[in-house]
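Every number in this text was worked out from the coordinates using simple rules, so none of it is lab data. Note that the coordinates shown come from a computational prediction; the quantities given were computed from them, not determined experimentally. Cβ atoms are built from the backbone, for glycine too; each structure is taken alone.
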Structure P
Amino acid sequence: MKIVSILNQKGGSGKTTLTTNLAFALSLQKQKVLIVDSDPQGSASDWGNETGGEIVPVVGLNRPKSLPKDIEAVSNGYDYVLIDGAPQLSDQMSSAIRVSDIVLIPVQPSPYDIWAAASLVDAIKQRQELGSELKAFFVISRAITNTNLAGEVKGALSEYGLPSFTSSTTQKISYSSSAAAGKTVFQTNDKKAQSEVESIAKELMELK
C-alpha cells in the first residue's frame, strides 16, 4: 500500500480536484483506492457525499495526532490511500507529511503559487533529512492551454530542489462541473481532461 498526500498550503490550487480525479484514474487501473479527507473544510467529503461514495470511497480523518493510527485502522486491503490535505502549514498537514510515502504538490502557473510553496517544501525536506524515504513532486495544475507558462513554472520550481511530474492538468470547465455533481472528468465527454489525469496516474504508479 502507498500513502499519497496531495498538499498545498495555498487555497484554490486544485488540491481536491486532483485528489478525486487521480483516485478514479487509479481505480480504472484495477487499483483499490481510498480517499482520506484530512481537511477540516471537508471538500472531499462533500464531494463523496454527492454520490454516497459510489465513485471512490471517502473517509474524514482530521485529528492530526491520531492520523497514522486512524489511517491504519481504515486502509486494510487498499493499494493507494490518497490524503486530501488541509491548507496552510497546520498540524494536519504536518501529520500527513509524516505518514506519507509520496507527497504531490499541485501548483498553478503563477508566481504567487510558486512563492507559497516554500514553507511546505521546507517541511518536506526536514522530514527527508531525518532519514525518511518520503518522495515529493510538484504537479502543474490548471495550466492555460497554448502557453509556455507550465514550462516556465517547472523551471522556477526546480529551484526548490524537488522534481516535477511531466504530466499536468489544464484549465478546463469539466473539472469543476463534474466535481459539483460528486463525479470526475471520467463521467464527462472531456477526453483531453481524462488523458491528463491518466498520465498523472501512470507517473504515480511508476514510482518505486
Structure Q
Amino acid sequence: QLKAGGTKATFNLSVAKSLTEQMADFSSRGPVMDTWMIKPDVSAPGVNIVSTIPTHDPADPYGYGSKQGTSMASPHVAGAAAVIKQAKPKWSPEQIKAALMNTAETLTDADGDVYPHKAQGAGSIRIMKAIKADSLVAPGSYSYGTFMKDKGNETKKETFTIENQSSIRKSYQLEYSFNGTGITVSGTDRVVIPAHQTGKVNAKVKVNAK
C-alpha cells in the first residue's frame, strides 16, 4: 500500500511464473564449424556480471562495470576449476572437466523445455557437486564427426572411460536414446568397476543416410 496526500493505492502482486537460470539469447551456439565438435561444454553466469574494468586513469585506477558475454562466463568456469583443483589437487584437467560436465545442472527455458546441447552444453556448472563426484565419465561429450550420404548405412563407435573414485565396488547401468528417425544408438549395457579403478564402455551410432 502507498499513501501520499491522503490518497491510498493498493497493489495485489502475485508470481506469474517461477524461472530457473535462462540462456541469454545472444549466447553463442554450437557445433563448431569444420570440425563439427559438440560445443559448448558447459554454461556459466555471463549476463550483467559486475567485474573490474580498466579506467585508463592513473589517478583513479579502480574501475568496476556490469558486463556480459563469454568474457564473463569463461572466468566463472576458470575460477570453478581452480576451486576444484584446490579441493582435488591430484585431479588432471580431464578429470576436472569431466566432474564439471557430469554434475552440471540441466537448464530449461521459460516454457520448461530443455535447452538443446548446442546451446547449454552439459548444463550450468555446480562447484560443490563437482567436488563431491565419486564417479567420473570422460569425455563429457563426444562428437562422432560427419556422416556422408554416399556411404549409406554407417556405424561409428567411441570409447568412454568411467572412473570409480569411491571406496566401494560399483555397477553402472547405461541407457541410450535418440528422439528421431534414421539414427540408432546402442552400446555397453552394464559395467562393474572396483573401487578406485577405471572401466571402459563403448557407445555406437548408426546413421541411415536415406
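When mean count of other Cβ atoms within 10 Å over residues 15-22 is computed across structures P, Q, the figure 26.4 traces back to P.
I have 1.07 for Rg/Rh (Cα atoms, Kirkwood Rh), for residues 135-182 alone, calculated from one of the structures P, Q. Which structure is it? Only one of P, Q returns 1.07 for Rg/Rh (Cα atoms, Kirkwood Rh), for residues 135-182 alone, namely P. Look at distance in nm of label points 7 Å out along Cα→Cβ at positions 79 and 111 for each of P, Q: the largest one is in P. Which one of P, Q has helix-only ellipticity at 222 nm (-39500 (n - 2.57) for each DSSP H run of 4 or more, over all residues; to 500), as calculated from the coordinates, equal to -12500? Here the read-out was taken from P. Work out the source of 26 here, i.e. which of P, Q gives that when relative contact order in percent (Cα under 8 Å, 6 or more apart) is computed. Label of the source structure: P.
Here distance in nm of label points 7 Å out along Cα→Cβ at positions 7 and 39 has been calculated and equals 1.5, so which of P, Q was it run on? Structure P accounts for this read-out. Taking mean count of other Cβ atoms within 10 Å over residues 151-158 as the measure, the highest value among P, Q is held by P.
With volume of the Cα convex hull per residue in Å³ coming out at 109, pick the structure among P, Q it was computed from. All intermediate terms of the calculation are to be shown ahead of the outcome.
Details: P: 109; Q: 232.
Only one of P, Q returns 109 for volume of the Cα convex hull per residue in Å³, namely P.
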